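Every number in this text was worked out from the coordinates using simple rules, so none of it is lab data. Quick caveat, the model's predicted, so the values are computed rather than measured. Cβ atoms are built from the backbone, for glycine too; each structure is taken alone.
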Structure I
Amino acid sequence: MKDRLSQIRDLAVKRLSEANDLKVLDEIRVEVLGKKGELTQILKGMGGLSKEERPIIGQLANEVRSEIEAMLEKTKKDLARKAQEIRLKAETIDVTMPGKVRELGHKHPMTQVIDEIKNIFIGMGYEIAEGPEVEKAYYNFEALNIPKEHPARDEQDTFYINGVGDFLLRTQTSPVQVRVMENKKPPIRVIAPGRVYRSDEVDATHSPIFHQLEGLVIDKGITMGDLKGALAEFAKGLFGEDTKVRFRPHHFPFTEPSAEMDASCFACGGKGCRVCKDSGWIEVLGCGMVHPKVLEMCGIDPKVYSGFAFGMGLERVAMQKYAISDLRLLFENDSKFLKQF
């Protein structure tokens with residue numbers, strides 16, 4: 001049994017000296033010192049020894065165990081140190097190498113336009129108003145003097161929730177104006193920017209999701225002259241101090257009289273160019289005096305108060321301002337395109 005213990009120790013020492021990773025080291029530990037290991041089997045067989053031999057063999061077995069455990073620990077530390085040295089060598093940093101420059105992002109061109117328009121109107125005393133994008137049909141249509149038989153309510157143009165019903169994805173930001181008039185007493189001076197939805201095919205000038213900005217002013221004695229003056233100031237703030245505006249008669253169910261406003265082309269100053277299609281003018285927005293029926297439905301006496309409203313497609317403004325020819329570029333997030341702004 002002494003010879004067997006010596007063989008176990010010598011073989012373990014040899015194997016430990018040749019171990020090259022922690023996995024092999026653990027395998028040696030299990031084979032020698034584990035519950036079914038070689039040394040454990042020796043200890044289990046001590047019951048067959050005489051009383052005189054038992055303490056001698058037991059002491060020798062404990063010495064062998066202690067020696068193997070000590071070498072296991074030493075080898076483990078050596079292997080861990082070597083692994084750390086290899087890792088540190090692989091992770092060596094060349095401090096002379098230039099660092100990686102992280103590019104800073106910037107506002108999307110649509111956000112730039114929205115913020116610029118907001119700042120113009122805030123400077124004129126307007127407040128920002130918001131409303132739900134999933135809207136009741138009443139606020140999107142009836143309250144804006146759009147009857148049920150009106151073509152704008154056709155299912156081909158509107159995303160209804162669960163078919164033609166009481167709820168839909170708003171087709172315009174005008175419902176925000178109605179909600180403001182219902183919950184706030186005049187004087188009112190607000191703008192309402194936001195996303196709107198229409199069932200349009202995606203092409204260079206159309207998208208099922210786009211942005212609008214509506215404006216509303218309600219007070220005593222508001223006239224068409226106030227509307228023209230406010231929008232003229234807006235156009236100068238957006239396109240430049242030399243910008244001129246013109247108003248053409250139009251029809252909107254919720255305003256009377258109604259008009260469309262054009263601004264002199266910011267690119268050519270009204271002389272005619274590719275941006276304005278040689279007309280010298282750029283269509284910017286629709287506007288008009290709030291229809292008395294709309295005021296009345298919102299609980300505002302049209303005999304006491306009057307007001308004007310206007311609305312514009314913000315993608316159109318961005319495309320005109322930055323000479324962008326394809327609406328889809330504003331939604332595709334092409335970094336090469338966005339870096340231009």
Structure II
Amino acid sequence: MTDNLRELVIAGSGVAGLSTAVYAARADLNPVVLEGDEPGGQLTLTTEVENYLGFPEGIGGMDLVQRGRKQAEQFGAEFRRAGIESPDLDSRPFELSLSNDETIRTRALVVATGASARWVGADKEDELMGYGLSTCATCDGAFHRGDDVLVVGGGDSAMEEAAFLARFASSVTVVHRRDELGASEILTQRVFDHEDVEIRWNTELVRLRGSQQDGVTGAKLVSHPDGYPAEKYEDGESVEVETVDVGGVFYAVGHVPNTDFLRETPVELDTDGHIVTGGDTGTTVDGVFAAGDVMDSRYQQAITAAGTGSMAALDAEAWLETRQLAAPNPQ
């Protein structure tokens with residue numbers, strides 16, 4: 001099935017996609033928002049957002065997303081529960097094959113599919129994500145004032161998270177599966193010099209304790225002098241097992257941009273899979289724009305995602321006007 005030609009399609013329904021939709025709908029572009037497999041994006045896993053402008057009392061992540069969707073719909077954005085599986089970006093207009101077996105044609109495309117945080121596979125992480133288990137210290141660190149917390153990881157992001165959490169937590173323990181960090185020297189030294197941060201070498205998290213009512217209350221750790229103890233533990237080898245009491249656990253093992261559907265297209269991706277943009281939100285394909293964590297490997301905050309979403313909408317609007325591609329509203 002092929003849909004009527006649209007002015008703008010937005011792939012992704014997180015904060016970046018919703019911000020794009022609000023601006024684009026207000027510009028009478030009648031955008032179609034493809035929600036994807038996880039409507040609302042990563043923010044729906046955050047129970048409370050306290051650092052988003054305009055909400056001094058904080059707001060639930062799901063509530064913020066739902067408000068954004070309602071706002072976009074009020075201005076005329078259309079939402080569809082589908083994602084892009086196979087885009088033809090060589091043709092004009094673009095032709096997008098969707099996961100619901102439909103095909104939609106569009107003059108311009110904004111990719112706001114976000115990035116998915118890597119998880120470690122510990123027992124109960126599905127249940128406790130957003131309830132003391134987090135992938136963003138900047139977002140959730142302030143909720144753990146006076147707590148003992150764990151940071152899982154050994155790269156730059158883990159060191160940054162640990163240093164940030166030390167402002168609030170009573171103690172921070174970095175759990176790393178090897179005996180050597182992958183972080184830069186300056187960040188590593190900053191953590192080494194901090195009296196409230198400890199590094200547990202050759203150690204991995206295998207199970208979380210707690211409930212959605214009580215939050216995270218503890219963690220089961222395994223250690224082995226040769227490193228990678230979780231694998232040895234699963235294979236039945238002898239490892240040291242320890243249960244610790246903690247009030248929060250933070251995963252800092254990286255994010256994976258949701259750009260697999262673009263790998264066979266002319267859209268340029270960096271080595272980590274993020275979309276490459278220039279001084280604005282434009283990509284290497286004329287008429288394709290990017291917003292949010294899918295193109296931002298540094299900040300990865302709701303407020304910055306929303307900002308790039310508005311930028312992408314404005315860039316797409318200007319691009320359409322410049323090429324005189326505006327068409328009557330589809331019937």
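Each of I, II could give P(r) over Cα pairs in 5 Å bins from 0, in percent, for residues 22-109 alone, but the derived value 3, 13, 18, 18, 19, 14, 7, 5, 2, 0 comes from II.
Computing helix-only ellipticity at 222 nm (-39500 (n - 2.57) for each DSSP H run of 4 or more, over all residues; to 500) across structures I, II gives -12500 for structure I.
Sorting I, II by distance in nm of label points 7 Å out along Cα→Cβ at positions 142 and 238 from high to low puts II first, with the largest value. Kindly point out which one of I, II the value 123, 51, 36 was derived from, the read-out being Cα extents along the principal axes in Å. That value comes from structure I. Work out which structure the value 19.2 belongs to, where mean count of other Cβ atoms within 10 Å over residues 174-181 was derived from one of I, II. Only one of I, II returns 19.2 for mean count of other Cβ atoms within 10 Å over residues 174-181, namely II. If distance in nm of label points 7 Å out along Cα→Cβ at positions 214 and 254 computes to 0.3, which of I, II did it come from? Derived from the structure labelled I. Taking distance in nm of label points 7 Å out along Cα→Cβ at positions 78 and 286 as the criterion, the top-ranked structure out of I, II is I, with the highest value. For which of the structures I, II does the calculation of relative contact order in percent (Cα under 8 Å, 6 or more apart) return 21? Checking each candidate, the match is II.
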